[in-house]
Structure I
Amino acid sequence: MATWQCVKQCGACCNLDPSDRPDLEDYLTPEELTLYLSMVDADGWCINFDRVSRLCRIYEQRPRFCRVEAEVFSDLYGIEPEELNDFAIRCCREQIDAVYGDRSVEMDRYNQAIASP
């Protein structure tokens, strides 16, 4: 069984282009939406994403909407804790595909990581 995990130096989730997420105001509070939009650079990438290291500069202090945690996903999306693993895997695959492609190195690394025990 695949187990969700974040793969360092991927950064697909750091592509925050609001045009790819037209339903942001459906699940973010007005304050979170303002913060989210303030984090989006002109090219759609998060201003906190270091493109050289491909890591988040504020990872330990990242906002709630950047966290894959049962409580957050339940509150934001109505995902029950027992559904989180499969939902997060689907979301990551969709985002990696959209950003890098389904045959990308990032997708290969992600699939290998979630398949590892």
Structure II
Amino acid sequence: MKRSNAPIFWLLFGAGGMLSALLGTMLVFITGLAVPLGWPLRSDLMSYPHMLAFAQNWVGKGLVFVVIALFAWHAMHRIFHSLHDVGIHTGAAARAVCYGGALLITVVAAQSLLSLGF
């Protein structure tokens, strides 16, 4: 039986899909409506000092990284499998672009968050 790395990508896809289903809608509501309108949350809740303090804490840093990384892997996996639906052959180049893009986003997110300090 031939070994495959597909379960790793399906795991990241599934985790990102679950996270986006559970948290994505609330993140859009909070950042797009609740905070800018000041209801039911304070309008200074997402000010730069507050968000910087959140991103410098190790728990906040971990949450931001998990959200960015898993959303990216979910999106790129969905794009990769949607290419077949629009008639584009999904060969090694498409695989490299999609999964390489997700890996690049993950690495840039980790580097950016680590550069903020603790």
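Only the coordinates and a few stated rules stand behind these numbers; no lab work does. Since this is a predicted model, take the numbers as computed values, not measurements. Cβ atoms are built from the backbone, for glycine too; each structure is taken alone.
I, II: which one has P(r) over Cα pairs in 5 Å bins from 0, in percent, as calculated, at 2, 11, 19, 24, 24, 14, 5, 1?
I
To test your reading of the models, identify which of I, II gives 3.1 for distance in nm of label points 7 Å out along Cα→Cβ at positions 48 and 80 when calculated. Don't jump to the answer; show the numbers that get you there.
Values: I: 3.1; II: 3.8.
It was calculated from structure I.
Taking FRET efficiency 1/(1 + (r/R0)^6) of positions 56 and 88 (r between Cβ atoms, R0 = 25 Å, to 0.05) as the criterion, which structure among I, II has the greatest value? Mind showing how you got there, number by number?
Details: I: 0.90; II: 0.05.
Across I, II, FRET efficiency 1/(1 + (r/R0)^6) of positions 56 and 88 (r between Cβ atoms, R0 = 25 Å, to 0.05) peaks for I.
Look at relative contact order in percent (Cα under 8 Å, 6 or more apart) for each of I, II: the largest one is in I. Among candidates I, II, the computation of helix-only ellipticity at 222 nm (-39500 (n - 2.57) for each DSSP H run of 4 or more, over all residues; to 500) that gave -12000 used structure I. Tell me which of I, II gives 1.0 when you compute distance in nm of label points 7 Å out along Cα→Cβ at positions 72 and 104. The read-out comes from structure II.
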